[in-house]
Structure 1
Amino acid sequence: MTTNMFHSRIRNKLVAAAAALIVFSPLTADAAGLTARSDVMGTSEAGISTTHIISMTTATAASIGSIGFLMCTTSSGACTVPSGLVTISATLSAQSGTGGTGFTLNATTNGAPYITRTAAAIAASVPLSYTLSNVTNPTATDTTFYIRITTYTGSDGATGATDTGQIAASTATPIQLTGVTPPILVFCVGTSIPTDCTSATGNTIDFGDFSPASTNIGTSVMQAQTNAANGYTITVNGTTLSSGTNTITAMSGAASTTGSSQFGLNLRVNTAPAVGADVTGPGSGVPVFNYASANNYRFNTGDVVASAALPTNANTFTTSYIVNIGGAQAAGVYTATMTYICTASF
C-alpha cells in the first residue's frame, strides 16, 4: 500500500464519520422566553379557593392555539402537583391582550389547565393576561409552587411549543386582625364646643338684669352621636326661672313678647329676638316638636328637644333661651338648672 493510498483511506473515513455526525445529530429549536411574567393571587391562604391573574408578554410572533399553565412543585423537570392544589373546578373569568383572546379553558387534568381556541396570530411583545378562578391553593402553609407557562401553535395544550416561562407563587400564613366596636354614645353639654366633646366648656348663662322693656337672651350647646340602631333622643329637664316662690312663666309654644312674663327655649336660629343657630355637623340629628320652629319658644320639663332615628355621626345643637318679665315681676335673683339627657336606643 502506497502512502497516497493510505492517506486517501484516512480522508474517506473522516468524511464518513463527519457525515454520520451530521446525519444523526438532532435538530433543536429552543422556545423563546415569555417576559414580564406575574401571578396575582386573590389570596395566598392555604387550602382556599382563589383567583390567579396570570400575565406575561410574548417573545415570538406566532399563530397560537393554546396556552398551558402547568402547576408544579418545581420549576422544571418532572411535574408533581402540589398537595391539595385543585384546578379541575377552575374557570376562565377574564382574558385580555391584542390577538390573545377568544380562549376557553380545559381543566380536565388537575394541575395542568390550559386555554384553547382555533389558532390565531399573536404578535411579539404583546402583554397578555388571563384570570383563572376557583383554583384551590395547596393545603400546606408557606408552600412555594411554580406555574410553568407555555404557548402552543396547536390547540391541545401540547403541540408546537413557542414561548415559555415560569412564575413562582406561594401560600402564606394570613394575619388575623380583630377589634371590637362597643355600643357608642357620645354626648356633652356646655356653653362652648369648638370642635367635639373633648373641647366642651362652660356651664353658666348669666342673663344680667331683667327689664320689661327688653328681652334677655342666652345660648348653650350640646353635641351627640351614637351607633345605636334606633338613634337617640335628647330631653330637657328642670324648672322655670324662680326666686323663692316667685317664678317666670314657662312658655307653651309662643313668640317672644316684651313686657310679659316668659321663659322658653328652642333649637333654631331666630330673628325675634336675634339669637341661636341651626344644627350643624355631618349627623342626622334634628330638633323636634315645638323646639324646631324659629321664633317659637317653649319649656316643659321632660320634653324631647332633639333626636336621631338611626346611627349617626355628631351633630351640634344650639339651645336659645329667652326671658321676658312684666313690670310687676317680683325682685330677686332668679335661677334655674337645665339638665339635658341623651338616651340611645340600641
Structure 2
Amino acid sequence: MKSTALTNIHIQLGAKMVPFAGYNMPVSYSGLNDEHLTVRNAVGVFDVSHMGEFILKGQNALKLIQLVTSNDASKLSDGKIQYSCLPNDKGGIVDDLLVYRKKEDEYLLVVNASNIEKDWNWISKHNSFNVEMKNISNDLSLLAVQGPKAILALQKLTDVDLSNIEYYNFTVGKMAGIENIIISNTGYTGAGGFELYIPNADAEKMWNAVFEAGKEFGIKPIGLGARDTLRLEKGFCLYGNDIDDTTSPIEAGLGWITKFTKDFINKTEIESQKSNGVTRKLVGFEMIDRGIPRHDYMLADASGNTIGKVTSGTQSPSLNKAIGMGYVQTIYSKPDTEIFVIIRDKLLKAKVTKVPFL
C-alpha cells in the first residue's frame, strides 16, 4: 500500500486510516460530523495527494485533449480550469477530471486516484499527435484547504492576492516560502477554498504553515469520510459510485460538460442520447421515512417494483436528514416524485429533489 508524504503526520494525529485507491488514507480524525461542520463553517484541510496529475505538452496538446474529453478545452485561456470527463467508446465514462491550461501548449490534467493507470493508458492509446505526456502523480502532494475561512488563513502565507483568483482559476506563486505552488480556486466540498499543488519534499512544511495560519479560525484536519458527505450535499458525482464505465454523461446530468461543437470519442452515440432522451437518469432524493440510503440499495415504486438503484447516500450533517443520489427510470426523475428505498426488505418513502441539496 502506498503512502503520501503526509501519512506519518496523519498517524501521529490519531487519524483512523483505511486503504483507499491503493493508498493508506485518513478517513476521520475527530469524527465525521465535527469535521464536516468545520469545513462548512470555518476551515479544514484534506490531504488528497493520492490524486493523479498528468502534464500534456506540445503544439498538439489541445488536439489530444479535445479528442479524449467531452468539454470544449479550446475555451480555456492561461490560468483557467475546466471540469470535464473522458468518454469511453461504449457510451460510458472512463473518468471525470480537471483540465488546467498552464500555457498555450501545456496542460495539467488532474484525475481520480483509483483511475491513474487506466486514464494514462486511455489517453496514451489515443495520442497519435506526438504529444509529450508525463505522469507526475508521484511527485506532487495536494492539499485541499476548504471552507469560508480558508482564504483568510491562506492569505497570511502569500503575497498573491487570493481574492483575485476566481472560481475555477489558478495561479502559480510563492506560499509559505515555497516557490512554484499551484494555487487553485477549486475543491470538492462546495464550501469555498483552494487546492495547493506542492512538491513532496515541501509537503510537511506547507501542512504545518497552513495549520499555524488557520489556528485562530479553528482549523482541523479532515478525512475522506467528511469529504464524501460534503460533496454529496452539493450533488457532486463520485467516480465509481455515481458515474463509471457504464453511465453516460447524459444519464448522469453532465450534459453541461458535453459540448457537441467539437469532435470527441463516441460523440455520435452521446449526441443521439441527448437528442432522443435516455431511459434512466441520475437524481437526488431525500428520505421522508426514517432510514439512511446506502450505495447499491434498490429503488422502487409504491408497489415494490424496482425502478433503479442508490449510488450514494448518507445522513447529511448540515441538513440533519438522510439524502441520496441514484439512477431511476426517467419517468420517476421529476422533482417531488415519490419513490421508495428498499432497506432491510422494507419500502421506505423518499422524494426526488433538485441538487444541490444545500
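Each value in this text was obtained by applying a stated rule to the coordinates, not by laboratory testing. Since we're looking at a predicted model, the values are computed, not measured. Cβ atoms are built from the backbone, for glycine too; each structure is taken alone.
In this comparison of 1, 2, the computed figure 7.2 for distance in nm of label points 7 Å out along Cα→Cβ at positions 60 and 188 is attributed to 1.
Work out the source of 3.8 here, i.e. which of 1, 2 gives that when distance in nm of label points 7 Å out along Cα→Cβ at positions 44 and 156 is computed. Matching structure: 1.
When helix-only ellipticity at 222 nm (-39500 (n - 2.57) for each DSSP H run of 4 or more, over all residues; to 500) is computed for each of 1, 2, the one that comes out at -5500 is 2.
To which of 1, 2 does the computed value 21.2 (Kirkwood radius over Cα pairs in Å) belong? The correct label is 2. Match the computed value 0.25 of FRET efficiency 1/(1 + (r/R0)^6) of positions 36 and 196 (r between Cβ atoms, R0 = 41 Å, to 0.05) to one of the structures 1, 2, and report its label. Value 0.25 for FRET efficiency 1/(1 + (r/R0)^6) of positions 36 and 196 (r between Cβ atoms, R0 = 41 Å, to 0.05) corresponds to 1 out of 1, 2.
Ranked by distance in nm of label points 7 Å out along Cα→Cβ at positions 212 and 276, structures 1, 2 are led by 2, which has the greatest value.
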